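K.L.:
What follows are several structures.
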Structure P
Amino acid sequence: MSELIKYHVQNHIAVITLYNPPANAYSYEMMMQLDAAILKARMDQEVHVLLLRGSGDKFFCAGADIEMLGNMTPEFKYYFCIHANETLNRLEQTSKLVVAALNGHTVGGGLEIAMAADIRIAKADGGKVGLPEVHLGVLPGTGGTQRLARLIGASKSIELMATGNNLSFDEAKDLGIINHIIPAENFDEDAMAYAQTFTPPHKASFAVGAIKRAVQSGVQMGFQDGLALERELQQQLFKSQDALEGISAFNEKRTPEFKGA
């Protein structure tokens, strides 16, 4: 099996690169490798943030490999969608912050992958985003209909998916699909620097992960259940070394030195 996901850890950041040049289209094999990389990062106590990117400088990911889909039976297409959904759910629910660095076009299933991240940053004038699956006679079937609606609302997401139109990164930022746009020069280095702001000693990464869990799980619950989850996570944080350090540093009027514990 080819290496379709490249993985390395740098400065407490697990860098996960989609590697299938030129468009980084994903296959069943790539999803299997992505799933393994997510689990590896999730279980590594030295990793505090996941940074997801595409290889090259023109595509983050162009979505599923259409030639591969054309060779699949309808039944296998269905099971492939189930597996891809499970992988992206794992990415979304891991208790570590996930930043997607959109280094190029991010369309179809590529945008569905990016939307499973917590924060999306994009390279200035680097490409387009969109969910054009309607042009193939199908819908965005890897969580796209649900995640896009939660990001930008039902009406606008229906319009975007039903027309199949692509948006510039600037237009996507205005809608709330993209959080930040970063200059193209030194994009990779700046994306790493941005991800590092969420790692110790700069941030209490345990607290960042708890914030993520409270939001991602809480929005699926009723309000009172969400509040109960928030209280449970806060109780865990009060017992952490970072909470002790943060409160002590505030009282002592110094910059805290967090350890992610």
Structure Q
Amino acid sequence: MSEFIKVTEQPSKYRHLENMSVHELLVNINEEDKLVPLAVEKAIPQIGALVEAISDKLLSGGRLFYIGAGTSGRLGVVDASECPPTYGVPHGLVIGLIAGGDDAMFKAVEFAEDSREEGWKDLEKFFVSEKDVVVGIAASGTTPYVIGALRECRSRGIITGSITCNPNAPVSREADFPIEVVVGPEFVTGSTRMKSGTAQKLVLNMISTSVMIQLGRVEDNKMVNMQLSNEKLVDRGVKMLMEKIGETDYDKAKALLLEHGSVKNAVEAVSR
């Protein structure tokens, strides 16, 4: 087994940050941020394997769960919560769970991530089964809440994935489809909400977007199933619809869109 080195906790290569000017701080943070997409690029084969596994399960009626703690958990909850309005899927299709529950989205819940049992207990509330996929998110790769949940899932035949920012991390050993995006030490030593958080957000964007495209929730490059939850999205939908059906009257297209609830439904109604 390869040696585990917690790169995310290694000292920043920058010293005496308090002596830097605002401009120096911003330039140096930006220099570190530039490393993130390059690290993500190296993990594309790992990401692709997980996307294919998730797509197969969701096309067969399963669900996708994200589970994490702290920043990692919040990122999973955010990605899950954005799938219904963006792609028009049911709220229960992609589910984000965070150690400490909903309160932990807004403030830290002490020691919530330290239990190896609580992650599985949280998943059990949703009757998780072998039809689903569970993805653990842990920048350090050592979070007990996540590791315990994935270990229990695997023992029950549930497909697991993981996203971490340390090589050969313990969480990867509990995942059928591990993703390791090694971005190096943080600008502020150990502050994984920075580069590590950015890397996890990019990977989650790639996963959910690719999966939703595989599920047929995008046509051409358009979000034809998006929920019409505000005027901006209604306007975007009207313009999409006008382009698709060749309608030149904005008000007529808007009435048609609102009647049918989505661009896709409106196009199908016109085509019948």
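None of the figures in this text is laboratory data; all of them are computed from the coordinates on show. These numbers were taken from a predicted model, which means no experiment stands behind them. Cβ atoms are built from the backbone, for glycine too; each structure is taken alone.
K.L.:
Which structure, out of P, Q, was distance in nm of label points 7 Å out along Cα→Cβ at positions 75 and 203 derived from, given a value of 4.6?
P.N.:
Here the read-out was taken from P.
K.L.:
One of P, Q was used to compute log10 I(q)/I(0) by the Debye sum over Cα atoms at q = 0.08, 0.13 Å⁻¹, and the result was -0.33, -0.85. Which label is that?
P.N.:
P
K.L.:
Let me ask something else. Determine which structure produced the value 0.95 for FRET efficiency 1/(1 + (r/R0)^6) of positions 19 and 131 (r between Cβ atoms, R0 = 35 Å, to 0.05), calculated from the coordinates; the candidates are P, Q.
P.N.:
P
K.L.:
Thinking of P, Q, which structure, once distance in nm of label points 7 Å out along Cα→Cβ at positions 91 and 219 is computed, gives back 1.6?
P.N.:
P
K.L.:
To which of P, Q does the computed value 0.80 (FRET efficiency 1/(1 + (r/R0)^6) of positions 59 and 147 (r between Cβ atoms, R0 = 25 Å, to 0.05)) belong?
P.N.:
Values: P: 0.80; Q: 0.30.
Label of the source structure: P.
K.L.:
Distance in nm of label points 7 Å out along Cα→Cβ at positions 11 and 179 was computed and gave 3.3; which structure, P, Q, did it come from?
P.N.:
Working: P: 1.6; Q: 3.3.
Corresponding structure: Q.
K.L.:
Here's a follow-up. Identify which of structures P, Q gives the largest calculated value of relative contact order in percent (Cα under 8 Å, 6 or more apart). Don't jump to the answer; show the numbers that get you there.
P.N.:
Details: P: 16; Q: 23.
That would be structure Q.
K.L.:
If distance in nm of label points 7 Å out along Cα→Cβ at positions 83 and 227 computes to 4.4, which of P, Q did it come from?
P.N.:
P
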